[in-house]
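Several structures are given next for inspection.
Just so it is clear, none of the values below were taken in a lab; they were calculated from the coordinates. Note that this is a predicted model, so its numbers are computed, not measured. Cβ atoms are built from the backbone, for glycine too; each structure is taken alone.
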Structure P
Amino acid sequence: MYNHPCLQITLRPHVIRWGVNKHHLQFLIKEGVPCINTMFVEKGQAPSLINVMQKWPKIVLKPIVGLNSYQMTVIRDQENMQAKQEAFQAMLNDSLDGAMIQPFMPGAQTELSLIYLGGHYSHAIRLVPGDERRSDRHFVRCQPEADAMAVADCVIKACPWEQPLMSARVDLVEDFEEGGYKLMELEMIDPYLYLDEDNASALVDVIEKAIK
């Protein structure tokens, strides 16, 4: 099933293990990548969300192991907190490696995604404000600012392997309080790449070079 050369290249086990576990954010922070503030919660008793929201009035909850927005929950207020606390405890109990809490970033409404093919920058898109579910939101192609490019390049260079990723998407959010761009997600496992005809051709070239 996995003998096709393309699959051998793109589905490297160490990349999958590293990519699906969001503890890689801790590694990237140590490498100097500016990331969204993140509280990692090990399996066990969940911390009080009310206490967390004294620091971050709106928060985002995610399992540490997961792809895309699986089980992601946004808590915007302190209504029905007992039910929200119980739901978070259930997420933690069901998780493979704990969960994480992050402040809700208003800049996520215009999230900037930079796509890399074969380890090199290819193109970028910016989400248009609207429904927060990515599948229902529009985007525009754009030329990222120099500071955003610098952060995204830092992310790609910090990845702990010599062979470049076949494809990756670096999702950045503008931090309106502290300034600059912060890493929100690094998508390496079957990322949506927003390809047009030229980008698709470039990806084919990357795959062909890797196979040879």
Structure Q
Amino acid sequence: MCTMAPRVVDKEEKKKKILKAAIEVFSQKGFFRTTIADIAHAAGIGKGTVYEYFRNKETLFIELFAFLIEDHLQYLSGKRESFLTAEQRIENIITETFRYFKQMENIYYIFLDLKIQHLKTSGAPYHQEQFARLYREFRRELAAIIKEGSRKGSFRKVDPDQIATLIIATMEGIMNQWIADHDAFSLEHISSAVRDMIMNFISI
């Protein structure tokens, strides 16, 4: 008698499928109007399956944002060979990050709202650690390039971690202003201004 082998479920792929479906649903409906059932339907799975991977909607969204940032950082890392100098790599990160956040505007808006809520309370240490981890990874990526530029003589001798923090804070502050008032300035033009400001500050 021939028996069929049990189907092997790739849990990581299933989790990615849920997260990708969640991008579309959150973007269309926002955080509060979205339900786990909506995400399950978009992913073509049962609601119970979503709960096997995520404790609740809030946890799912935080992991979704982390997934998007990590995907963005991997994309930037993959372009290293195309940009021969540290200057070009920093400029590329600034340009591509503004472009990416504009593309994911609705997701970023939700992230901003949730981040403010959790930083005001101490009731969600897991979520706060997720926020902190995202910043650490982004700082690490930038600081490594700045350190390399200083070593090769392209940049002044600066504290790479401090400059990385300043770059992220500048981009995040501009994005927060743009989210509040799209007509205040062109994101593309301000991206160019940020690149020039940072390069003038750290270049020899």
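To which of P, Q does the computed value -26000 (helix-only ellipticity at 222 nm (-39500 (n - 2.57) for each DSSP H run of 4 or more, over all residues; to 500)) belong?
Q
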* Ranked by FRET efficiency 1/(1 + (r/R0)^6) of positions 14 and 54 (r between Cβ atoms, R0 = 30 Å, to 0.05), which of P, Q sits at the highest value? -> Q
* Asked: Out of P, Q, which one gives 28, 17, 13 for semi-axes √(5λ) of the Cα gyration tensor in Å, for residues 30-141 alone as computed from the coordinates?
  -> P
* Comparison of P, Q by Cα Rg over 2.2 N^0.38 Å - largest value held by -> Q
